[in-house]
Every structure is written in C-alpha cells, then in structure tokens.
Structure I
Amino acid sequence: MAKEVINVDGEDTMVREDTAKAYRGTIWILIVVGIVLSTAAILFFVFFGGSLGGSDLQSPKEIEQKRQSGTNR
C-alpha cells in the first residue's frame, strides 16, 4: 500500500495514501466553508447594513397618514 507524508502540528507523519487524501480533503473543505461564510457575511452587510441602523424609520401609522394626506407623492 502506498504511503504519503502529511504535516500535522508541524511534524511530518507517514500515513496511507487514502488517509492523506482524506486529510487534504478535510483541509480544503474547511477553507471553502470559511470563504463561503465570509462572502455571505460581506453580502449580508452590503445589502442589509444600511437598514440595520437607519434613523429615518417610520411607523406604519405615519406612512399611512402621509399616504392619506397626499404628501408622499
């Protein structure tokens, strides 16, 4: 059975080929998940960040009063 060397905690370790592939696959999955989560957080704050701290929020009652009086046209 083929052997490969992987680096775990700064030490080179000799493992079977399938174990080395699984180890590399796990590392890649963790990297990809981190990138996806970072991208999702950035997109969330880009699209919804302005509405989180908006000071010009109006209650539904105020909106309806403006609509009824015609000042919102």
Structure II
Amino acid sequence: MATGGTVRRIGSSLPRELRVPLKRAVDLEGDRAVARRLGLSRSTITRALAGLRIMPGTIALLRERLSGARAS
C-alpha cells in the first residue's frame, strides 16, 4: 500500500486492437482452447475480454502470441 492509505493499482485493460482478435478466437475455439494455445489461464482470458485490469507483462504476451497466431 502506498502512503496515505491509498491502494496502488497496477495494470490496465487490454487495448481494443488486441481485444477484438482475442474475442474472435474465443468465439471460434472456446476459452479453454485459446487459453491453452496462448499459454495463459482462462481467468486471464476472461479478465482481458471483460476489460478488467491485467498486468502489463500479460498484455505484452498477448500481443506477441496473438500476432504469432495471425502469422501462422
């Protein structure tokens, strides 16, 4: 906790340019298959699609892995 009793929040919501292809993949394959393919938990996929905060490193992983999936 930061001084003064405030809680420091880390992370941000997934940018729209990543949320759209992630949603498309989940609609086509299901959340379990997408989570397994991307190497992330189902709860992380769900949080990302819901627009909730996720860690910056997770956003970077999603960016990398989604772009790799499109290139295939």
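Overview of values
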quantity: Which of I, II yields 64 [percent of Cα pairs over 20 Å apart, calculated]; calculated: I
quantity: Entry that produces 0.05 once FRET efficiency 1/(1 + (r/R0)^6) of positions 6 and 62 (r between Cβ atoms, R0 = 41 Å, to 0.05) is calculated, selected from I, II; calculated: I
quantity: Structure with the greatest value (metric relative contact order in percent (Cα under 8 Å, 6 or more apart), set I, II); calculated: II
quantity: Structure (I, II) behind the derived value -22000 of helix-only ellipticity at 222 nm (-39500 (n - 2.57) for each DSSP H run of 4 or more, over all residues; to 500); calculated: I
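Any read-out appearing in this document is the output of simple, stated calculations on the displayed coordinates, not a laboratory observation. Predicted model only: the values in this text are computed from it and were never measured. Cβ atoms are built from the backbone, for glycine too; each structure is taken alone.
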